[in-house]
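The structures come next, written out as structure tokens.
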Structure I
Amino acid sequence: MTALLQRLGGVLIRPKATIAGLAPGVGASDGLVLLALYGIGAKLEPLGRGVADFQASEGVSAIIALTLGLVAFLPWVLTTLAVELVLGRDRQERTELCKVPLALCAAAAGLADHLGLALPGPVYVPELIGAAWSIAIAAWVRPAVIIDGDASPAAPSPARGRLAAIAGVLFLGLLAANALADARFLRERWSTLAPLSAGAPVQPFEVDLLGGGHLGSDELGRGVHLLVFWTTWCGVCEAEMPMMVELGQAYADRGLRVVAVNADSGAPDGRARRSAVEAYRDAHTLPLPIALDPGIMRGIFRVRVFPHLVLIKDGEVRHMHQGRTLESTLRSEIEALLGAR
């Protein structure tokens, strides 16, 4: 354990001596250890969100939800590829240790968020910094690794070994603190993490419709409705909107109402947003009623992925889908809801 702590901490305070000085076979399992630490200490919350979405989803949407949860490991995969490109894969324990800064930055950003310390810039900036730091370490140690091969320098002094071990303990402590904060967050908010799914009642709301009028929750209390959450920049939404129009026209006589809920950023009464939505409607010949959601409906239905489809009957959610959805699936669900009236 002490040797592992010295390796983890040594990468942060003496990266060249630590990585280039690894004897063959030493730290062979460090990659798996680091991956587990990264998942538990830095990615427990997004993984939990993915599991919550998976449990609330149906069919293809469940697979999409699980995939989105695993996307949390994309920075790790990309950094691994970049580091291996610099150092090669002959001594993989060396490339694995280079990724300690990535785990450090990801966990630090997560803990800062839990403490209410908002970091400037997009949410992915800390991991970009961690990835750049990891790649820089790989580039820095490359001459010693490539030229010296397996030649190991002299063992570090006891003082430096203790300092590296302390740094390793602090590193693990940071990951543990963020893991505990993530676990507490998931425990307290588990029931509200996933989108509204079958059986959930629709909470009160009222939003404007493009062209005048309003859409309110009271209207959803009667009959069958399909809410299609979309944005003007969503390619999948654009590809699937003709199917929504077709479904709306095919089942209109039987009582189905399809509403396109625009979730673009900006105030619903803002000229720029209305102009963009109107241009989209005209370009795509969209005959559906379009609701301009200021964020109220997104919050109520807990929408994070577009398109997001919600089938409602008599004020109660009956089905929910995220991302691409098979037309046969929607038709089957709509037929069942209309037939049971």
Structure II
Amino acid sequence: MKKAKLYTAGGRMTQEVKSEYWLGFDLGASKMYAVVFDSKFKIVGQRRRKTKGHEGADSVLTRMLSVIHDAVTDAGIEVGKLNGIGVGVPGPVDEDKGIVHEAVNLGWKNVPLAELLESKFGRPVTVLNDVDAGIYGEYCFGAARSARTALGVFPGTGIGGGCVYAGEIIHGKGISALEIGHIQVRDNGRLCGCGRRGCLETESSRLAIAAEAAIAAFRGEAPHLLAEAGTDLSKIRSGALAKAINAGDTVIEDIVRRAARLLGVGVANAVLLLAPDVVVLGGGLVEEMPDLFVQCVREAANERVMSSFVDSFRIVVAKLGDEAAVMGAAAWARKTVTNLAASKV
């Protein structure tokens, strides 16, 4: 294989390597996942652990370093064989400088993540929003291939958004874009983790749905959910909600449908601004209840866009599952490092 010159995010050239391996890292509020890919983007090593964000930023970073090391070991290579590392993080980031501005569900503020990881591993590191990573993965390898403009909306613990336009991730100067989870959908609504009220995240995230479902279970309105998961929010996961609906808990279905329709309101606003030809819905909630979410989001979005935009976009379910963000992060690292190396020649 042809040798590739490598550069860090700051433009410093590293040593040349003969093998081509890329590592993608998905940092979530509940879990972290690292995957090593070969030149054909086949998985050759991986590792995942719980994030435990409540233990603080330093603890999370230590766990990240351990997971990356273990994934590389699982791949049977040394860290020096990595051409680059791409990291997807929940929250707004400065892609150019590799700084995480804020990760509200982790308690992070202005963390220079690329610099910290480069100092530990000596490899080029790119940092991007986790849904940017997910939709870029779907654009390169999954449900949004061949799209001109691909919008990704991934409800989970929070709600993230991202957009790929003509092969480039849309972002601002010094900050990532499409924080769709924090558009306001209710005046004086519930308090959000970002400090504002009425954000979409407080109505349509899995955490918001679980909170309403727990109340319904406590009141005796959702007996199947009560038997499956009780009223503990940590146990009311996407799978438990889906099982309760399938078993006949109509109140839980009503809660989920209302949340999905509000998600469709957010999608409608984004459609009017970006005119995507494909909208990709991802995350555990969507994976467990794909038909429900696609139907509700499509109906709510088409009801709220101008007539010219009705049915101008497809709403599809993500194909890559847990691999979307790690594949996208690794692919973006490859694109960034390759372009930077070419510009230095």
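The numbers here are math on the coordinates, done by the rules we state, and not lab data. Since we're looking at a predicted model, the values are computed, not measured. Cβ atoms are built from the backbone, for glycine too; each structure is taken alone.
In terms of FRET efficiency 1/(1 + (r/R0)^6) of positions 41 and 193 (r between Cβ atoms, R0 = 35 Å, to 0.05), the structure with the greatest value among I, II is I. Sorting I, II by distance in nm of label points 7 Å out along Cα→Cβ at positions 129 and 209 from high to low puts I first, with the largest value. As an exercise: P(r) over Cα pairs in 10 Å bins from 0, in percent, calculated from one structure in I, II, equals 5, 21, 24, 18, 14, 11, 6, 1, 0. Which structure is it? Checking each candidate, the match is I.
For FRET efficiency 1/(1 + (r/R0)^6) of positions 177 and 289 (r between Cβ atoms, R0 = 30 Å, to 0.05), find whichever of I, II sits highest and give me its label.
Across I, II, FRET efficiency 1/(1 + (r/R0)^6) of positions 177 and 289 (r between Cβ atoms, R0 = 30 Å, to 0.05) peaks for II.
When FRET efficiency 1/(1 + (r/R0)^6) of positions 33 and 273 (r between Cβ atoms, R0 = 35 Å, to 0.05) is calculated for each of structures I, II, structure II gives the greatest result.
Which one of I, II has helix-only ellipticity at 222 nm (-39500 (n - 2.57) for each DSSP H run of 4 or more, over all residues; to 500), as calculated from the coordinates, equal to -19000?
Details: I: -19000; II: -13000.
Value -19000 for helix-only ellipticity at 222 nm (-39500 (n - 2.57) for each DSSP H run of 4 or more, over all residues; to 500) corresponds to I out of I, II.
Tell me which structure, out of I, II, gives 0.55 once FRET efficiency 1/(1 + (r/R0)^6) of positions 105 and 313 (r between Cβ atoms, R0 = 30 Å, to 0.05) is calculated. Of the options listed, only II reproduces it.
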